[in-house]
Structure I
Amino acid sequence: MDLKTWILAARRDGLALWFALRHPRTPGWIKLGLLLVVAYALSPIDLIPDFIPVIGYLDDALLLPLAVNLLAGALPPGVLAECRQQAEQWLAQGLARPRMVLGALLIVGIWLAALMAAWQAWDRP
C-alpha cells in the first residue's frame, strides 16, 4: 500500500469511527475508546501543537492512525463495514469534516491541568 492510499484509508476509517460512536451495535467498552480518539481527532486543538518541531506532528502522523487502526479492528465486522460505507459516502459528497466541541474541551482541560501542575511545582519553595 502506497502512502496516498494509506492516508485516504486512515481518513476514511477516522470518519468511520465517528459513525461507529453513534452506531447502536457498537459495544459500550469500545465506545469509550472511540469517544476519546474521535473527540481528539475532530478537535480543532492538538494535544501537542503542530508548531513544535518534529513532535508536533507525531500525534497526527503516528499515534492517531495507530489508535484508529486498533479501534477499527476491535469493532464488530458488520458495524465496521456499515460505518466505512457511510464514511465513503460522506467523503464522496465532499461534506465538511465533522467537529466535536467535546474534543476541544478535553484538550483544553488537559492543558489547563498540566499548567496548574507546573505552576504548583514552580511555586513551591
Structure II
Amino acid sequence: MRRNFTLKMRDYIHRPEGKREYNREMFGEIAPRYDFITHVLSFGRDKAWKDELVRKLPEIEKPNCLDLASGTGDLTFRLAQRYHDGHIIGLDLTDAMVALARPRNSFSNVEFVIGDMNQTET
C-alpha cells in the first residue's frame, strides 16, 4: 500500500536543517520511481546529458571521482565505465537512493556512501 506524500516545503524551508530534512524525506519517498521521474521530467534527455558530460571529461588514467547527489547511480556507473582504473564514489543524502544503487553496482572500483555534501569533517 502506498502512502501519500504529505511533506510541505513551507514547513521546512526556513532553516538549513529543515531543507536537508525535506530533501532527505522527499527523495526517500520518490527513490523507487526516481529514474522514471528523471527521464520523464527531462523529456528523455537525461541519458544523453549524462553521456555527454562523461564524454567531455579529461583523459586521466586513475582519477578519484565523487558523484555528489548520486541518486540511483546512473552517472556513477558511467564514470566507472569511463575510468576503469579510477576510484568512483557515489554520495547521496538518502538511504533509499543508496539502497537502490548498491545492488545495481557491478564495478569493483565503485562504492556508494550515505552522506551530506554540505557537511565537512572537523
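Worth a mention:
- Read-out helix-only ellipticity at 222 nm (-39500 (n - 2.57) for each DSSP H run of 4 or more, over all residues; to 500), computed value -12500, structure in I, II: II
- log10 I(q)/I(0) by the Debye sum over Cα atoms at q = 0.32 Å⁻¹, for residues 68-107 alone derived as -0.93 - corresponding label from I, II: I
- Which of I, II yields 12.6 [Kirkwood radius over Cα pairs in Å, for residues 28-91 alone, calculated]: II
- Relative contact order in percent (Cα under 8 Å, 6 or more apart) derived as 39 - corresponding label from I, II: I
- Answer label among I, II for the case where FRET efficiency 1/(1 + (r/R0)^6) of positions 20 and 84 (r between Cβ atoms, R0 = 25 Å, to 0.05), calculated from the coordinates, equals 0.15: II
- Distance in nm of label points 7 Å out along Cα→Cβ at positions 52 and 76 - highest-scoring structure of I, II: I
The numbers here are math on the coordinates, done by the rules we state, and not lab data. Everything numeric here is computed off the predicted structure, so don't read it as measured data. Cβ atoms are built from the backbone, for glycine too; each structure is taken alone.
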